[in-house]
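Enquirer: Pasting the structures in now, so scroll down.
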Structure 1
Amino acid sequence: MPEPRIIIFVKAPRPGFVKTRLAATIGNEAACAAYCQLTENVLAHLAPLPHLEIRFAPDNAEKEITQWLRGDWIARPQGTGDLGERMHRAFTEANSPAIIIGSDCTQVEVSDFRTAAKALQTHDAVIGPATDGGYWLIGLNAPCPALFEGIEWSTGGVLQSTLAKADEAGLSVQLLRELGDVDTGADWERFMNKPH
């Protein structure tokens with residue numbers, strides 16, 4: 001079985017476009033700077049991984065995200081649609097097992113990808129639960145559009161809805177360790193105060 005393709009979803013670092021929940025506390029410019037710091041932190045953790053694909057939004061943001069490419073990494077636009085449609089497209093275009101993460105889970109380690117890749121050898125799907133009720137990683141052996149339809153994204157019910165849909169689709173799922181995202185002012189404060 002081929003090694004899963006690793007895909008990271010990023011947004012163009014534009015004030016008012018990224019980290020809007022955090023911006024409500026610290027302002028658009030500071031939230032954009034925070035977003036850049038978080039993304040660079042995650043990418044630094046992933047630097048040892050080959051064949052990583054950065055999927056960016058909006059589709060005209062390629063110049064803004066080339067700063068984040070390393071080695072043989074590639075960049076592709078996410079395309080149109082809600083988050084679910086964009087993730088499903090990434091899985092479909094991968095043409096192989098794939099793992100998707102976002103750019104705001106700063107605790108992710110290379111070992112998490114090894115664990116996820118191993119899980120995909122015996123399960124249809126692997127999911128990393130997030131402390132806010134969502135997930136920080138999802139991996140699939142084959143595309144499954146049902147997992148991404150009718151989900152209320154950015155709510156506390158994302159993980160449970162996804163697991164229910166996986167169950168309905170007859171998919172076997174392995175869960176990874178629970179990690180936290182940085183979404184709010186309190187999250188950001190915790191991130192800034194812990195040693196990196």
Structure 2
Amino acid sequence: MKQGCFDICRALRRLCEDISRRHEQFHHVDMDRVAVTYAQTRSPVEWGLQAKLTPMRFEGGALTCVRDGRRWCAQRLFQDGREMLYILTFYLPRFLNLPFEEKLVTVFHELYHISPLFDGDIRRFSGACYVHTGSQAAYDRQMAVFAREYLADLPSDRFPEFLRCDFRELRRRYGAVVGLRLAVPRLIPMDSTEDDAA
């Protein structure tokens with residue numbers, strides 16, 4: 001029976017908050033400074049990007065960086081007077097159409113990208129493959145371990161039941177799937193050039 005609408009961003013935020021409280025590897029994550037949003041997939045295919053973490057700072061938490069000889073800053077985002085350091089975006093309906101285990105691993109995958117310093121930068125591994133170590137498959141195997149540890153410690157009344165549903169089922173139950181949508185932050189040049197003035 002339809003009951004109105006289901007706020008997917010609120011549900012995912014609560015899940016992330018619970019993960020950050022319960023699992024020691026995520027205690028550094030302050031969800032009050034992470035914007036949770038969704039984007040609609042342009043293609044109906046099931047493969048492709050399911051979620052992404054957008055850092056709002058550069059390496060080491062810096063507010064600016066130099067690229068191609070120019071200095072840039074990232075567009076800043078505030079919610080309720082608080083500056084967001086990360087944007088966590090889920091792509092619908094693709095994310096919701098994953099199997100339950102893959103959905104949960106995807107959440108852990110993106111949260112683990114947050115720097116242990118929680119400074120707006122991503123977690124950086126040593127070597128050239130600093131985002132996922134040398135193997136994204138190995139990275140995701142570790143995320144699956146974290147997910148199983150989380151579920152093993154989870155009281156039954158805290159189980160993220162909504163992850164059992166695909167997009168169609170949530171819409172059938174609630175009438176609509178809604179959430180927060182945000183524009184992609186822009187890089188802003190801090191110095192002008194003759195080309196800019198033209």
Structure 3
Amino acid sequence: MTQDEATYGSEEFDWSVLQVPTAAAMVRGQLEFSWLELRDRLRAVDDETFRWEPVPGALSVVRRGTERTPRTLGTGDWVAEWPGGTDEPTPRTIAWLVAHLTEAVFERWEWTFGEHRRRRTDVEVHGEVGPAVAGLSRWVDAWRAGIAALPDEDVMRVGLSTATPIDAQAPFGHLVLHMNREIIHHGAEIMALADLRGALR
């Protein structure tokens with residue numbers, strides 16, 4: 001690692017991927033760096049911050065039977081409250097954002113590298129930060145490993161993932177970029193909520 005790399009970023013990031021002139025390396029580099037930043041921030045989140053509601057009634061992860069929404073997601077003792085409509089602009093907690101990332105990555109992994117059987121509704125979510133982050137890390141790590149093992153040309157392969165009709169009709173790289181965007185987008189929300197909660201304490 002060079003001096004610039006030691007100053008700028010983590011030793012855990014494979015900086016050599018940034019020198020590889022392929023589409024596969026580009027989507028992997030974005031995924032790896034974005035996940036590394038989010039994972040490191042999540043390590044500093046405690047349970048109170050994890051479940052903190054920026055406004056009363058924000059979507060969260062709650063014990064089964066205590067949900068406040070007509071729709072929920074999750075198979076265990078905890079469920080993620082779900083908005084009534086697609087992309088309904090309801091405030092969310094960090095717990096909800098982690099649950100959403102977990103189910104999204106899980107389903108894409110399952111329908112790309114898994115048995116092509118389970119759906120996002122089959123995922124287990126948690127209302128405690130330790131198990132929740134461990135669950136998200138498990139599926140992001142599986143997704144990263146699957147992508148890393150693919151030949152470079154598979155980034156342009158149509159139908160490699162069949163999680164959704166769009167995935168099945170698009171070169172695989174588009175799905176990787178979409179999931180990268182999810183990690184970047186919701187990761188930024190998580191970081192902003194953690195910073196806001198810290199400022200209000």
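No lab work stands behind these numbers, since they all come straight from the coordinates. Everything quoted here is computed from the prediction, not taken from an experiment.
Enquirer: Hey, percent of Cα pairs over 20 Å apart, for residues 99-178 alone derived from one of 1, 2, 3 reads 47; which structure?
Expert: Values: 1: 25; 2: 47; 3: 30.
Value 47 for percent of Cα pairs over 20 Å apart, for residues 99-178 alone corresponds to 2 out of 1, 2, 3.
Enquirer: Hey, helix-only ellipticity at 222 nm (-39500 (n - 2.57) for each DSSP H run of 4 or more, over all residues; to 500) derived from one of 1, 2, 3 reads -11000; which structure? Mind showing how you got there, number by number?
Expert: Numbers: 1: -11000; 2: -9000; 3: -16500.
So the calculation was done on 1.
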